[in-house]
Structure I
Amino acid sequence: MAINSNKAMNIICMKWGDKFPAEYVNRLYAMVSRNMQAKFRFVCFTENRTGIRPEVEIQELPELELPPGSPERGWRKLTVFKENFGGLSGPTLFLD
């Protein structure tokens, strides 16, 4: 599959809670920036933008309704399959 060089590829990640600090998002961005030759749009879905570098586009962390008492095991990642997720279109890579 050829990628249209005029369209930026979406690179996305999610960060919620305090398990991982903003530095993890910043490192992901830096690694992509160093190694990606094509245009890209780096988006982090989070409830806390504090400490995340300004080059990273921030979007609100999507809600996911789970039954009460469900353990937190990364279920929020399933929201990437929602229609029109984050208003993104085109090739998208989710980095975990």
Structure II
Amino acid sequence: MQSIITRKQETLEILKEHASPILHLQSNEEVEMLYEEWAHSLERKPYPAIEAITNVFRLAMRRNPEIASFNPLALWNSHYVRELDDSGYIDQLYQ
């Protein structure tokens, strides 16, 4: 993820070579638009999104309905991500 954002030119070249034929991209502008869309959709900090947690929990309940009373947020430990974030490490990746 980090390299996609911080190494734009290299990523564009990879997209031109590998994605253009598959997605039928016909110009550099289309490749650039694809890059911008994908780069902006990436989370810079890997905290789980509430929507993602909810989705995973719903899928888990299909398999194990007995967990319906659990708090889905209690099942996620973002302690280490918070530790990295608080140290400034994640922000340094994008400088």
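Throughout, read-outs are computed from the coordinates displayed, never taken from laboratory work. Please read these numbers as outputs of a predicted model, since none were measured by experiment. Cβ atoms are built from the backbone, for glycine too; each structure is taken alone.
18.4, 52 is what came out when Rg and Dmax of the Cα atoms in Å was calculated for one structure; which of I, II is it?
Numbers: I: 14.2, 46; II: 18.4, 52.
Answer for the origin of the read-out: II.
Work out which structure the value 0.15 belongs to, where FRET efficiency 1/(1 + (r/R0)^6) of positions 68 and 84 (r between Cβ atoms, R0 = 25 Å, to 0.05) was derived from one of I, II.
On the way: I: 0.35; II: 0.15.
The read-out was computed on structure II.
Each of I, II could give relative contact order in percent (Cα under 8 Å, 6 or more apart), but the derived value 33 comes from II. For the read-out helix-only ellipticity at 222 nm (-39500 (n - 2.57) for each DSSP H run of 4 or more, over all residues; to 500), a value of -16500 was computed from one structure; give its label from I, II. Working through the options, I get structure II.
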